[in-house]
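I've put the structures underneath this note.
Each reported figure results from applying straightforward, stated rules to the coordinates on display, with no laboratory input. Given the structure is predicted, the values throughout are model-derived calculations rather than measurements. Cβ atoms are built from the backbone, for glycine too; each structure is taken alone.
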Structure P
Amino acid sequence: MSNQPGDGVARDAVFVTTSWDDGHVLDHKLANLLESYDLPGTFYVATRNVELRPRDRVGPYGTRSLAERFEIGAHTRLHLRLPTLSLAAARQEIVSGKAELEDAIGGEVRSFCYPGGSYLAAHVNLVRDAGFAVARTIKRYSTVASPPLEMPTTVNAYNHLVDGSAVLRTYAYRLRPAFRAFWNWDLLAAELFDQVLATGGVFHLWGHSCEVAARRDWDRLKRAFAHISRRRGVSYVKNGELPNIIGDPVRLAP
């Protein structure tokens, strides 16, 4: 690929994508909400996630049901942090998670998400060797195209206490709106989306359905979805579609 946007893609083009991690049974509720706003979603499923009780996992049937409407991505099998494993064990987690998902949905899985966002350069190579075209990280505040196997995000559906300085920069150090957004991620999402809308780029919202439920944030999520959905001139895409549309890393915004 070249170092320019994909054929016919203007530098001020706007793309919106969303992704949702871990494979919790509440992903069905989130999927219905996405569908009601005509938004795409990529669901990263760890098939035997040790952080979830078996009854809380979306399971093979639930995964197949999600795949009828949305992209399914791999998240390893057990959801263990890759740097804690030997390379052989990490390879097995990556490969077996992909295989179990493909058996469940009866199709190919091309997108991957690093559990906990933890990975090393060696793991990028393992993901590539396993046949993935996209691998998402948990890096936030990006609105640009990126290396496909180290795809960053824009905003998490969660308030992070460590993000104070990043929120201040987002609001050009205007203290009052920055303070409000620091405690209200839906306001932050709206601001970052509006910036992408004005200059071009990629807006990527991600999260966990179980966290949305635990924090009683469904209404906040609806407000975010309402703000970013159904915009004229915006391309709404799956995670796995971005590299083919945009090309190799290039800053779309001026």
Structure Q
Amino acid sequence: MTVPIYVINMKCCKDRWLETQNKLNTLNINAQRFDATIGRELSEQEIKIWYCPKKNNKQYHRDLTSGEIGCYISHMRVWQKIVDEALPMCVILEDDLSIQSSFSRIIEAAEKLQNWDFIKLSDSRNLAFVDTQSLESKFVLGNYLKAPSGAQGYMLSLEGAKKLLRRKPFFRPVDVDMQFHSEIGLNMIGIKPYPVATSGQFESEIARANSGRHSNKSTFIRNLKHRLNLYMQRKKISADLSVITKKL
């Protein structure tokens, strides 16, 4: 498999990287470790480069923790690497995952698709597709109205990375921003059965490393705005399957 794979991992969790690496090696998959950013280790000036508290106050229902900021920066740095190196596509994983034997076949099948930006490889809630199409008989390709949250495993194209980087400075958590695909014209699809699952420990480790408490409580107005924005987003289909599967 020629598609680069990056596993986001904190320096203090090398055992988790080794465990993930062993799982991938068992499937004859090579991956590169990508050093995660720790939000609480950043200065205020560094955080301002990445995160906009004013937009957060106006467009999200609560402030982000330093852990959420660090998590988002970690993903955004991988996206920047894709752009800087002009990589056609890559796979981005968080650590502490269960990985199915179908992983390689799904990535190889995805390489044959076109005009996609973002492919979900995991969804803990297994949200339904809107439109579906068989992919090499064993897998199902689909788009979403209610796009899944979670950033534990996904495939990203060069054009998708460019679109996601438009959000810098960000104001929502990275997995929530992924749900708002229409804001940046992100063509998002998924492939089931998903080959990646997580125990959720990555988020808790980052939160623990960053003393992950929110700096203030939400308000009724902030909650209302966010819920309305999410409601409106869920009326928009995440991608046109006919375009993505045109050459199959």
- Message: When FRET efficiency 1/(1 + (r/R0)^6) of positions 138 and 162 (r between Cβ atoms, R0 = 25 Å, to 0.05) is compared over structures P, Q, which one is greatest?
- Response: P
- Query: Taking distance in nm of label points 7 Å out along Cα→Cβ at positions 10 and 90 for each of P, Q, which is largest?
  - Reply: P
- Item | Origin of the value -0.91, -0.98, where log10 I(q)/I(0) by the Debye sum over Cα atoms at q = 0.26, 0.28 Å⁻¹, for residues 130-169 alone was derived from one of P, Q | P
